[in-house]
Structure P
Amino acid sequence: MNDERKKALQSLKTARGQIEGIIKMIEDDRYCIDISNQIFAAQSLLKKSNLIILENHLSHCVKDACINGDGDEKITEIMKILDKVISR
């Protein structure tokens, strides 16, 4: 596992901890704004992790596929991901 994936994994583990904390906050009937702020923080970590994974994919998988003449499929995959981001 390369360093970038380790960073993504650490962000995901932190997000998991935050989500577990959010669940407890809801169970404890905590203040809604505090819960909402924690949800935003968890979403931010998920986005950060996804960006790291996608950047790694572009830098390695897509780049290698393009160099080897097999880039069309990888580009289509990236376009599908971008469509999900833009459509939201």
Structure Q
Amino acid sequence: MIGYALAFAIGCFALALLFNLYRVVRAPGVTDRILALDTMAVNAIALIVLFGIQEGTAIFFEASILYAMTGFVATVAYAKFLLRGDIIE
């Protein structure tokens, strides 16, 4: 039963990633693209965790934490660049 639930969840998050990719390409503004990229990072983290549950190894969970930190820093840096035009003051 857990296999079916994992397959369904992986399919849903993969579809969400495709919708986010469409939003990155066809967004009306740059801020919408930043939000879509951040949402893509969250969906990718969910997929990594789901693959970790499916495989039964802890390395995927550590990878998801690293990806979460990197995604957060990238989103903040890109938003700061848009606001001020400079990342490092």
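Numbers below:
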read-out: Which of P, Q yields 12.6 [mean count of other Cβ atoms within 10 Å over residues 32-39, calculated]; value: P
read-out: Origin of the value 2.2, where distance in nm of label points 7 Å out along Cα→Cβ at positions 40 and 80 was derived from one of P, Q; value: Q
read-out: Answer label among P, Q for the case where relative contact order in percent (Cα under 8 Å, 6 or more apart), calculated from the coordinates, equals 25; value: Q
read-out: At a computed 16.5 (mean count of other Cβ atoms within 10 Å over residues 8-15), which of P, Q; value: P
read-out: Which of P, Q yields -27500 [helix-only ellipticity at 222 nm (-39500 (n - 2.57) for each DSSP H run of 4 or more, over all residues; to 500), calculated]; value: P
read-out: Structure from which 3, 13, 17, 15, 16, 13, 9, 6, 4, 2, 1, 0 was derived, P(r) over Cα pairs in 5 Å bins from 0, in percent, options P, Q; value: P
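Read-outs throughout are calculated quantities, based only on the coordinates presented, and are distinct from any laboratory measurement. Here the structure is a predicted model, which is why all the values come from computation and not from measurement. Cβ atoms are built from the backbone, for glycine too; each structure is taken alone.
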